[in-house]
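Trainee: Take a look at the structures below.
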Structure I
Amino acid sequence: MERRDFLKSASAASLIATGLAPTGHAAQHQGSQGEKFTMKFGPHAGHFKHAAGDDVLDQIRYAHDQGFTAWEDNRAPRRPVAEQQAMGKLLEQLGMTMGVFVSYADFKNPTLTGHRMRIDERKRDPQAVREMVETKMLEAVDVAKRLGATWTTIVPGAVDLSLLDEYQTQNVVEILKRCADILEPHGIVAVLEPLNRINHPGCFLQRVGQAHQVCKMVDSPSVKILDDLYHQQITEGSLITNMIDAWDEIAYIQVGDVPGRKEPTTGEINYQHIFQWLKDRGYDGVVGMEHGISINGPEGEAKLIESYRAVDAS
């Protein structure tokens, strides 16, 4: 028996042995093992380490065999070049879409907002910040080409309490315009991720409406919004209303349930309704699974698949 067939059989056996095989309505919604999901759900590296092992290529193959058609890996730029190239080649062979990887994220320092590389530095150095970000974007272009990726995540940094909000916004916009200059010729899109203040206190970008304003000011197809519904449920709620209002600038969706940031069906968000709304709206992009798993071990990985079967759009 080939490895992939073995993994598929093992997963099915795990569902049955652990009592996690869906019944009733969930069973009807789930469909057969390995049937393609309607939505382009993107598991993260590490989601299937028990079923597929530590090798990211085996994890991608396993995800494909379970019906997933996308993949995410925030830390892909840290992987060896050869591994990035192998990932891109495999995803292309399997017909899977590469989702986001993180090209720049700062959760502590007022880099883009205050043009300060460190929060304890008083001196503003716009040139140093600009050069640093340019280097990051040039690296992102190379990584994206190896992976066959379109989207890369940017987190602009922390609030600069010594500057008014308006000046911080203008600083961020100026840097993002330079990012767009680098990315746009290659068809790569930097997606800005607003983060909730509970998990990430002090971050500049917190609300979808705020990100929408920034994108409008940058005015480039290469700077858009990553709407992580986990963060926005905590920050704002009214998830669908906020998506409607910012729809022209939203390029990417990520999910996680609240509380806990685990898979759908473990919290308060009605993801079945949201995914059906996205499908009806015509969204055919990646839905990134940037969250943990509620149960440790193989049982949790089986439940992860079951949960997405239960909320997939029809």
Structure II
Amino acid sequence: MSKTAWIERPPRTERPDAQTWHRNAGVAIAGLGFVLVAIAAVLNLTTAPDVGAGSDSAAALAGSFAAATFGLGVTKVGIAIVLVGIILALWRRVHAVGSALATLRPTGSNAATGSRTGDLETPYGPATASKGAPSPLRVHRMAEFMWLPVLAMGAMALLAGLLLGLWASSLSGGTATFRAASAWSQGTLFLGEGLLLAGISFLLATILSSLRRGGAEVQESLGVAVHTLKMPTTAKAFIALMALGMMAAIAQFVLYGIAAATAGDPATYAVWVSWLGPFREVALGALLAGIVLALATIARALGFQFHRVRQLAA
């Protein structure tokens, strides 16, 4: 295959150290997100002295909060673009390793020894040895297809939340319309943040899929048994936390909509938003915890791949 879902693999003739636009673009976009957050922080500092002094600062704070949250989302888009570049770099290195090991293709008794199949133990956990490359896991196929649509939906939700926040900042604070707009803005913004983190999680799963598939293709081309690491516990927990985080992000959006419906009753509205704030952070916390486990799984997979390359080279 020359394509990994939405990502076109680089040609085998491309140099392994070739640079693409993804790194510079990702860094620039992440920097833009930081600038937006910094501007929102300055706006909050200028508004803060008026809080409690009888002035109506709620509307201004709603706008700066939306801008700050939007800036965080822009930073996540930069991260996603850099991850796409990492996937392309990974495939360039897979091609380079395959070409370098081709001259070491075993023959005779060495080939027979390297063709044993079945379960085996490695320094990096249980693995399997098969005659050919194993079929892609269902979760990997889903990740390769879902990362781009989820990122796109997250970006659109984030933009919609920013516009709602700016509209709320133009209203008079303390009115039912302002409270409803503010609730919808916060729910939409954090739905976007959750979807962006989910998209990043899918990209990390795509990296794991590329490591698994690329390593298998290299081994298969050498005519030896294909050693594949079994799914570690960290990967299973990563999938569970990602699913939990996405469900919580959708749930908080729905609940903020219910809160917006109570905007005419300030006391009831205050109860809703008082606990929805921490709840929406649970969604982001679960997704971030899952990302940590995904990174730990990638580290294990890289260690396993290096271990296998050393075996083949020896």
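Rule-based calculations on the coordinates, nothing more; no lab input. Since this is a predicted model, take the numbers as computed values, not measurements. Cβ atoms are built from the backbone, for glycine too; each structure is taken alone.
Trainee: Can you spot which of I, II the value 2.9 was calculated from, given it is distance in nm of label points 7 Å out along Cα→Cβ at positions 188 and 204?
Mentor: The read-out comes from structure II.
Trainee: If percent of Cα pairs over 28 Å apart is computed to be 40, which of I, II is the source?
Mentor: Corresponding structure: I.
Trainee: Among the shown structures I, II, from which was the value 3.2 of distance in nm of label points 7 Å out along Cα→Cβ at positions 172 and 300 calculated?
Mentor: It was calculated from structure I.
Trainee: In addition: I, II: which one has helix-only ellipticity at 222 nm (-39500 (n - 2.57) for each DSSP H run of 4 or more, over all residues; to 500), as calculated, at -26500?
Mentor: II
Trainee: Next question. Any idea which of I, II comes out highest on distance in nm of label points 7 Å out along Cα→Cβ at positions 100 and 276?
Mentor: Looking at the calculated values, the largest one is II.
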